[in-house]
Structure 1
Amino acid sequence: MLIDQLKQMFNEVTLAKKSEAIPKHYHPEFVMYTNEQRMTFEDFLDAHKEIYGKSIGYSIEYDETTFFESGNKVAGRMWITTSRPNEASTKIEVILIVHFKDSKIHRLWELTYPDWSALPAFNH
């Protein structure tokens, strides 16, 4: 089930802060479209190496009633909460559509509120 595979990725990559696990879960032709930005596999990997090197923690909540799987796509709504020392936590709502190819995440279309890329924790 692709929904389970997606959740496994969040456990092994995001929650564990393991950028080295990205190639296991993401297709080499991966492209992410997020809040009017486009990131390739290389962009995504480099950004996560930098971000995961910072003092940041994550927690995830899934809106199970919204997750839907059809063919090689998953869509749903979730929240990723970031926390950093001496800062208030930020809860980010994520609406996403994920396309899988060769059992890996191939395309990701997402909208987040607030826009994750405008948050201080993700400034490069």
Structure 2
Amino acid sequence: MLNPFPDLLMFAFFAPTLLRVAVAGMLFYLAHQQWQRRSEITRARSTAFPTLSIIFNVIVGVALSVGYYTQIASLLAIVGFCIGLWLNRRHPHIVILSNTTVILLIVISFSLLLSGAGAFAYDLPL
């Protein structure tokens, strides 16, 4: 079957870039929401968790947004999102993202793990 828009295929290298920016944006959003709700999260969990989680989300978000070690950052994002799913089950009253959103972010991060950084990244294509 012929592709209806064959000219758009030359921009396929930009698809991982869009995915990278989307996951980074969600990590920044999570860090911002955790910063605003840190007292509520501290009461429900440990005292150090919100600060460590905010720092983790910002570091992984920056790495993904600029494309620095994208596959490692996406692997860390997958681990962080899986921990988020587990914590959503344990503390449903402080859920920031729904479970379906977190699962979608895991799938996008897994796609980045397999496809690489895309355009405008510090990672060198091998």
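Read-outs throughout are calculated quantities, based only on the coordinates presented, and are distinct from any laboratory measurement. Owing to the predicted nature of the structure, the values given are computational and were not obtained by experimental measurement. Cβ atoms are built from the backbone, for glycine too; each structure is taken alone.
Match the computed value 2.5 of distance in nm of label points 7 Å out along Cα→Cβ at positions 4 and 116 to one of the structures 1, 2, and report its label. It traces back to 1. Computing distance in nm of label points 7 Å out along Cα→Cβ at positions 12 and 52 across structures 1, 2 gives 4.2 for structure 2. Of the structures labelled 1, 2, which one yields 25 when relative contact order in percent (Cα under 8 Å, 6 or more apart) is computed from its coordinates? The correct label is 1. 15.4 is what came out when Kirkwood radius over Cα pairs in Å was calculated for one structure; which of 1, 2 is it? Only one of 1, 2 returns 15.4 for Kirkwood radius over Cα pairs in Å, namely 2. With mean count of other Cβ atoms within 10 Å over residues 60-67 derived from the coordinates and found to be 20.8, which of 1, 2 does the value describe? Traced to structure 2. When helix-only ellipticity at 222 nm (-39500 (n - 2.57) for each DSSP H run of 4 or more, over all residues; to 500) is computed for each of 1, 2, the one that comes out at -22500 is 2. Could you tell me which structure in 1, 2 was used to calculate distance in nm of label points 7 Å out along Cα→Cβ at positions 28 and 44 as 1.5? It was calculated from structure 1. When mean count of other Cβ atoms within 10 Å over residues 20-27 is calculated for each of structures 1, 2, structure 2 gives the greatest result.
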